[in-house]
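Once you scroll down, you'll see the structures, which are given as structure tokens.
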Structure P
Amino acid sequence: MRGDLGEVGRLKQLLDQFSDATSLRINYHKSTAFPIHMSKDNIPACIAALGYRRDGFPQTYLGLPLSCEKLRLSAFDPYISRADRHLAGWQASFLNPMGRAVLINSVLDGQLAYLMSALILPLGVVRQIDKCRRSFLWTGEGESNGSNCLVAWDKVRSSRYQGGLGIRDLEVQNTCLLLKLLHRLHTGIQSSWANWIREHVCLANLEGDIQGNHWELMREMLPLYQAITTVELGDGKSTAFWHDVWTGEESIAERFPALYSHCKLPN
């Protein structure tokens, strides 16, 4: 919605018509508005016309922290607290370590999957959650020390085939879930999000009109996605000649660096 009085008036009219048609009353005192890229002169009048309370960022939107700037560690405190509450509510003393491992993987990590599929978790957040998981696994309590931990945490996070306990590595899981976003873009999956992205960027290098920290992260992950996937010929819109893997396990740029150094159009 554009930030002018005309658009605000139309929105207020639609909300009032909805209330009259459904007999559901909107509590404007509990509603908030977030001005983005608006003229400072227009903001007070628009807020007054809506009757909302003005608020700022960061905010929670669809269960995710939303901010115009890079998220601070404090923005993830609710998710860490939620993990602590779940761990404290389980009767850990009645479970052996394998039972606790099942709860960690099936319940605790499952709750983080939605967050990790949209955002990259800061390393500090991963460490705090790992601290909670490690203490719950070995002691069933909120704290633990080195003498309580029977196996190194890196080994615990290994798969059972490698001698570990199968506790998921949150950093690896986070990366894999974010790579799914790139996969949706490159495999022709039809969704409103994917279609909108395809209209605004070149899929071969993700350059285009979209800006922001999250999109910069997508660009940084593109080489990894290209390295673990192979090309299937189509219309060529999502193909990067030099950086995609055509055969074997290396891209042409990696296999022939001297030739690539003479390329005038690397992207």
Structure Q
Amino acid sequence: MFENITFGFYAILPILLMMTLGYLFRRTSFLKKEFFIGCDKLVFYVALPLLLFEQMMEAEFQTVWDEDLLLFVTVAIVVAFIGILLLGPALIANKVDRGAFCQGSVRSNYSIIGLPMANNLFGAAGYQTAALIMPFLIPLYNALAVLILTVNAPGEKKNFLVVTLKVLKGIVINPLILSMALGAAVKYFTLPVPDTAMKIVGYCANLTLPLALMSLGATFEFSRLKGKILTAFSASVIKTILLPAIAVTVGVYMGFRNLSLGMIFIVFAGPTSVSSYS
């Protein structure tokens, strides 16, 4: 038992330390806000897409592909979103806070937190499995976010069709999805890629996690919790304790073990992206 706790702690510790570095760099003005804004843009449009492209090219699909895991995760996320959507009005009266609460309780910052956790816990196999899940999670999270934000929009309701079309457009041109599709195509058709190009891809890909984690830490502004501590705490408890506990328990009952069970935990225990609250 103690060994498992220690193993989990050391898997998460590097992530927390990198986020802490980002927070300290920002708070001490060693690095300015504009630097981290630039880092976010670099990670989303360049580094992370190239990392996923590289992973898709190296993935052994026959080894890491698990349709049962994918189906379980998809259904469980939909059920969790619907559950929190129905529960939200009973817990949070203000619609603006309710939308943030619902997203904070369910949505995961999977690309930034989930990928390094999978790598730290399960190595290359975990990393590739996590990467293969991502093309399904991104559109699913975005589509369900439309439902949450539309239902909880203050005042006049947002046009559901307009918002949906906007989100669908965002999914189609999402650089993460496009890069993974390109990587899968290169892998499937065994298209040649020059060694020099792959070295550049590797250099850029290696920027992803340190820049992303430091930028995530730099966004923490505890002063914004004033008057909303209970809402934030409730969402955090649901997201990091209650929801993963239920998902893992059901997963065990459904027969998932080892890597697959770990991936269920990673998907449901990861904290929500800061951008989800905007």
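Computed from the coordinates by the stated procedures, all read-outs in this text should not be read as laboratory data. Just so we're clear, the structure is a prediction, and the values are computed from it rather than from any experiment. Cβ atoms are built from the backbone, for glycine too; each structure is taken alone.
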Once distance in nm of label points 7 Å out along Cα→Cβ at positions 84 and 252 is calculated for every structure in P, Q, which label goes with the largest value?
P
Tell me which structure, out of P, Q, gives 1.32 once Cα Rg over 2.2 N^0.38 Å is calculated.
P
With helix-only ellipticity at 222 nm (-39500 (n - 2.57) for each DSSP H run of 4 or more, over all residues; to 500) computed for every candidate in P, Q, -13500 is reproduced by structure P
Of the structures labelled P, Q, one was used to calculate FRET efficiency 1/(1 + (r/R0)^6) of positions 36 and 68 (r between Cβ atoms, R0 = 35 Å, to 0.05), giving 0.35. Name it.
Q
Test item: distance in nm of label points 7 Å out along Cα→Cβ at positions 44 and 244 calculated as 5.6, pick one of P, Q
P
The highest value of distance in nm of label points 7 Å out along Cα→Cβ at positions 52 and 132 among the shown structures P, Q is in P
Of the structures labelled P, Q, which one yields 10 when relative contact order in percent (Cα under 8 Å, 6 or more apart) is computed from its coordinates?
P
Quick check for you: by mean projected area of the Cα convex hull in nm², for residues 20-115 alone, which of P, Q is greatest?
P
